[in-house]
Structure P
Amino acid sequence: MLLTRRTDHLHHHPGQVSFPGGRVEEQDSSPIETALRETEEEIRLLRQHIELLGCLPQYRTGTGFDVTPVVGLVTPPFELVPDEFEVAEVFEVPLSFLLDVNNHQLHRAEVRGRLREYYAMPYGDYFIWGATAGMIVSLQRFLDR
């Protein structure tokens, strides 16, 4: 699975592992169009390399963002070029690791006086957690049906 690590200076979720993606813009006709445009902007993965499979159910983050996860298969060859402002790093994690429920850790933390639960999937030097891990769990549950 293709993931990014956000740059440390970003206002929202600095330094965190995430999927390419972002806010809907006026010219976007659908969540799929937003995902394709953002993927091109953030890592220069062109849409002709992506075979769209569909969307997962909307995911609401703990910070109030509503995300429509768009799922696709990527066909090489291609060269990724991370946007230096937004993306510190692009990397891959084996899908078999991410879909293995034995690698899904449930964490709890108190945030602003409220107990919150979130998933995490540590992989090597990467700590995949929060919304990104939650969307991966959503994919795993969808595929298990």
Structure Q
Amino acid sequence: MNLSVNRALEKMTVELGRSPTVRELAEKLGATQEEILEAQELGQAYNLLSLDSEVAGDGDKNTQTLADYIGRHDPELANLEDRANLEKAFDVLSRRERIILFLRFYESVSQTEIAKRLNVSQMHVSRLQQKALEKLREALLER
């Protein structure tokens, strides 16, 4: 609609020798005046800036451009993907293995404390932890 309004605006300006009113544009395009105004307002959202446009700093004498702010490596993005893959890989673990890994790596609980909570030996917790980590490794390699 914005494109149609702009074309009609240019054409009618030449024909009338002045800028057409919103009502005249609406009549020409078979639209309501509100639709014309909305299309013109939305058209203002397309103000493009060059990547070389300078960005005002906080009192810095060094000027920076928009290009200085884009295209940077974001380590959190890789972490997000890794976390999503890890959550999917957790599906291969038993409930007990999930509990052990959660307590050990998310809550930083010692193997001894986990053993007390699960009423098993620390050595058994160690074996279960290793088994669970191996399952996760295999599941992640398959992805």
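We did not get these values from a lab; they are worked out from the coordinates using the rules stated. What you see is a predicted model, and the numbers here were worked out from it, not measured in a lab. Cβ atoms are built from the backbone, for glycine too; each structure is taken alone.
Upon calculation of FRET efficiency 1/(1 + (r/R0)^6) of positions 28 and 76 (r between Cβ atoms, R0 = 25 Å, to 0.05) from the atomic coordinates, which of the structures P, Q produces 0.40?
Clearly, the read-out refers to P.
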Given a computed value of 3.8 for distance in nm of label points 7 Å out along Cα→Cβ at positions 20 and 52, which structure among P, Q does it belong to? Q
Of structures P, Q, which gives -7000 when helix-only ellipticity at 222 nm (-39500 (n - 2.57) for each DSSP H run of 4 or more, over all residues; to 500) is computed from the coordinates? P
semi-axes √(5λ) of the Cα gyration tensor in Å, for residues 44-83 alone gets 25, 14, 6 when computed on, of labels P, Q, structure P
Determine which structure produced the value 73 for percent of Cα pairs over 19 Å apart, calculated from the coordinates; the candidates are P, Q. Q
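Match the computed value 4.5 of distance in nm of label points 7 Å out along Cα→Cβ at positions 36 and 68 to one of the structures P, Q, and report its label.
The read-out comes from structure Q.
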So FRET efficiency 1/(1 + (r/R0)^6) of positions 12 and 108 (r between Cβ atoms, R0 = 25 Å, to 0.05), computed for just one structure, reads 0.00; which one of P, Q is that? Q
Determine which structure produced the value 23 for relative contact order in percent (Cα under 8 Å, 6 or more apart), calculated from the coordinates; the candidates are P, Q. P
